[in-house]
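Every number in this text was worked out from the coordinates using simple rules, so none of it is lab data. Keep in mind the model is a prediction, meaning the values are calculated, not measured. Cβ atoms are built from the backbone, for glycine too; each structure is taken alone.
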Structure 1
């Protein structure tokens with residue numbers, strides 16, 4: 001791989017129904033402070049994200065661009081909307097199954 005090629009961040013599944021990137025961990029309910037602390041350490045669990053009250057932790061985008069919505073119970077390749085106002089990213093069967101078991 002060329003030195004200038006950008007590697008895509010990875011998502012790990014340290015336990016069934018849990019996905020983590022290098023910043024946060026989530027389960028079927030959304031981003032979780034407890035899971036983040038457990039799998040990424042105390043420092044990651046102290047992320048400002050968890051102290052901000054106006055952040056919706058049920059819709060999130062991992063570092064590799066995968067977007068998950070716990071209300072929809074789907075993970076998609078990206079978080080963008082199409083001209084019709086609907087999410088345009090292709091459904092990621094791999095990450096949907098890993099997070100929601102579906």
Structure 2
């Protein structure tokens with residue numbers, strides 16, 4: 001997917017209402033997970049990404065600072081994110097418990 005024409009989100013858009021359900025892509029443009037919920041908003045926002053699993057079952061939730069993810073909207077307005085973290089790196093992070 002070519003992300004060059006996608007509109008980057010500004011800090012005011014880093015909220016649960018905007019980010020919930022967003023797909024997160026890794027360095028090879030592979031799907032590494034999706035945002036299940038957030039903690040905080042704006043510059044201090046942290047996102048919980050469900051990594052792995054199948055059809056939502058067995059996914060491991062991990063918490064990542066939103067600043068480590070480049071969130072954007074594609075041409076149709078769908079929000080997604082890009083990270084330099086691989087799926088294996090995310091899976092190796094501690095499990096997030098609410």
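Overview of values
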{"item": "Top of 1, 2 by distance in nm of label points 7 Å out along Cα→Cβ at positions 10 and 58, largest first", "result": "2"}
{"item": "Value 1.12, calculated as Cα Rg over 2.2 N^0.38 Å, for residues 26-65 alone, assigned to which of 1, 2", "result": "1"}
{"item": "Structures 1, 2, by relative contact order in percent (Cα under 8 Å, 6 or more apart): label with the highest value", "result": "2"}
{"item": "Rg/Rh (Cα atoms, Kirkwood Rh) - highest-scoring structure of 1, 2", "result": "1"}
{"item": "Given 3.5 for distance in nm of label points 7 Å out along Cα→Cβ at positions 50 and 90, calculated: source structure among 1, 2", "result": "1"}
{"item": "Ranking 1, 2 by distance in nm of label points 7 Å out along Cα→Cβ at positions 18 and 42, the structure that comes out highest", "result": "1"}
{"item": "Test item: helix-only ellipticity at 222 nm (-39500 (n - 2.57) for each DSSP H run of 4 or more, over all residues; to 500) calculated as -5000, pick one of 1, 2", "result": "1"}
